1. Given a value of 1.00 for FRET efficiency 1/(1 + (r/R0)^6) of positions 206 and 254 (r between Cβ atoms, R0 = 41 Å, to 0.05), point me to the structure among 1, 2 it was derived from.
2. Work out the source of 1.16 here, i.e. which of 1, 2 gives that when Cα Rg over 2.2 N^0.38 Å is computed.
3. On distance in nm of label points 7 Å out along Cα→Cβ at positions 54 and 150, which of the structures labelled 1, 2 is highest?
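What follows is calculated from the coordinates using simple rules that are stated; it is not laboratory data. Keep in mind it's a predicted model, so treat the numbers as computed, not measured. Cβ atoms are built from the backbone, for glycine too; each structure is taken alone.
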Structure 1
Amino acid sequence: MSTLSLPPSVPAAHPSASRTVGELLRDWRQRRRMSQLLLAAEAEISTRHLSFVESGRALPSREMVMHLAERLDVPLRARNALLVAAGYAPLFRERPLSDPQLAAAREAVELVLKGHEPYPALAIDRHWTIVAANRALAPLVGAASASLLEPPVNALRLSLHPQGIASSIVNWHAWRDHVLARLQRQIEVSADDTLAALRDELAAYPAPPGTPDRDEDSSAALNQIAVPLRLRTSLGVLSFFSTTTVFGTPVDVTLSELAIEAFFPADQQTAAALRNYAEQQASQTPGSTE
């Protein structure tokens, strides 16, 4: 995989014309498990006014839409949908990462991915499509079918698909539970139908042949500081924990949905194997100074 490979651009979703801004705001309030009283108090407006907005008896101003969306922690993409439903123009632009105006952000992604070597890291969009990856990812996905490595590549599908790397994951049950739980949290925050469909797809995948019993897998996970990814590779069994990095205070939809998943070695054996792999790759590259 290249250091930066952009998947095809996906058009932004548009809200249904049948949904009013009040209905959408009510959906987000309920999704956040907030009563009208609590939201009104946090937004410093009357409960009566909020009730009128949700029922459609009052049309909120552009400022009020943004004010309520901020209190509800609505994602930027959905804030645009709220504005459109209220009859206003979208506020947040959505540009492809290849746009010249996002050059600084693109360079930052490349810098983080490159700087994380010899350990694997990848940049993903809101649907877990791999936007970019560093060279250290290659030995981790060697067992995957070539069809799953054709862009656009979905990182979660790649990990749990029967033709992906699922059969190489030593702690498949624990990792699957972690992936599905994390995906569910994202769905609760974003109300994204595509993520919900992905969750259902992943949940339906069978366990690879020879997978250890769940009890054995779960007991081993309890002794870890975090749920690791333990993977059989050409370099041996590698063990990782991961961190997630996002852009702070983004005002572009694309950047608000971009994240970098960085994998760190969970033991010395993994760290040494990846360092050796990087050194071997560098020695085989003409003109390399690494």
Structure 2
Amino acid sequence: MFSVVIPLYNKRTTIERALRSVLAQTVQDFEIVVVDDGSTDGGAEVVRGIGDPRIRLIHQANAGVSAARNRGIAEARHELIAFLDADDEWLPDFLASIRRMAQQHPEAGVYATRYFLQYGEKRQPAILRGLADGFEGILEDYFALASRSHPPIHASAVCVRKNALLKVGGFPVGITSGEDLLTWARLACGESVAYCATPLAVFHQDEAGMGLRPPSRVPQSPDRVGAGLEELRRQHPDKRMEAYLALWHKMRASCFLRLGMRRQALCETLNGLSCHVSPRLLAYLGLALLPRPAMQRCFLAGSSARF
């Protein structure tokens, strides 16, 4: 059986869609643990209104998404813990795919599938460069794939063995963005990752996520995710994480560019180039040297054409 953990914070308009997508699975042996992280919009009432006995609703004071996921892990009654964000959804065969991989690859600690990115009515599969569309099996090099693609693992398209999560300490609290990427990296350093390249989940994006407007918050400082990834790189030199670490700095540079924070964007770009030289980082270097208005215009114009 599965434990499905859904952190909930002010997602009243989408939580029913997420829950209905779980209840519509072709595999029905699961419990759902919804952790209400101090919502104020009535989302908990929506959960109660569904009335399925497999749903457990747990309340806690607002402590952030990592704390909510960790509470769900602690409350989970089963070894296989699948995660779903309250504004995303699964396709009907998601859990069936996870169960098949768990049966075929019991040695793995992580099971994940490709996912769709959706903005409005537009939907496209996550880009996975170097992985065949029909692939299903153990990833030979998670970090190589992750450094040249969209993140292979998404927080709404993954299932992890409970003991593997406990070994890495769950999700790090106090990190405002990227806590999931650090968790997947920690898991990939110690566990085999079984993967299905068929998209079986939907990640719903907003305008900021699509790069169509500046982010709503400034990247966290100090950079705890970058520090955590650098520590992993030192501990696991065989994992060849240089390009992956450069990608993290590129993501932060992207946020700073969209916010018009040229000095910080330049610093992150140089940090990334010190790990691994890529054409995108070199382009960011050029953008960071432009006057601020031109820098923002060029970056946002390029972002709006990518979907």
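1. Details: 1: 0.70; 2: 1.00.
Matching structure: 2.
2. On the way: 1: 1.16; 2: 0.99.
Matching structure: 1.
3. Details: 1: 4.8; 2: 2.6.
Top value of distance in nm of label points 7 Å out along Cα→Cβ at positions 54 and 150 goes to structure 1.
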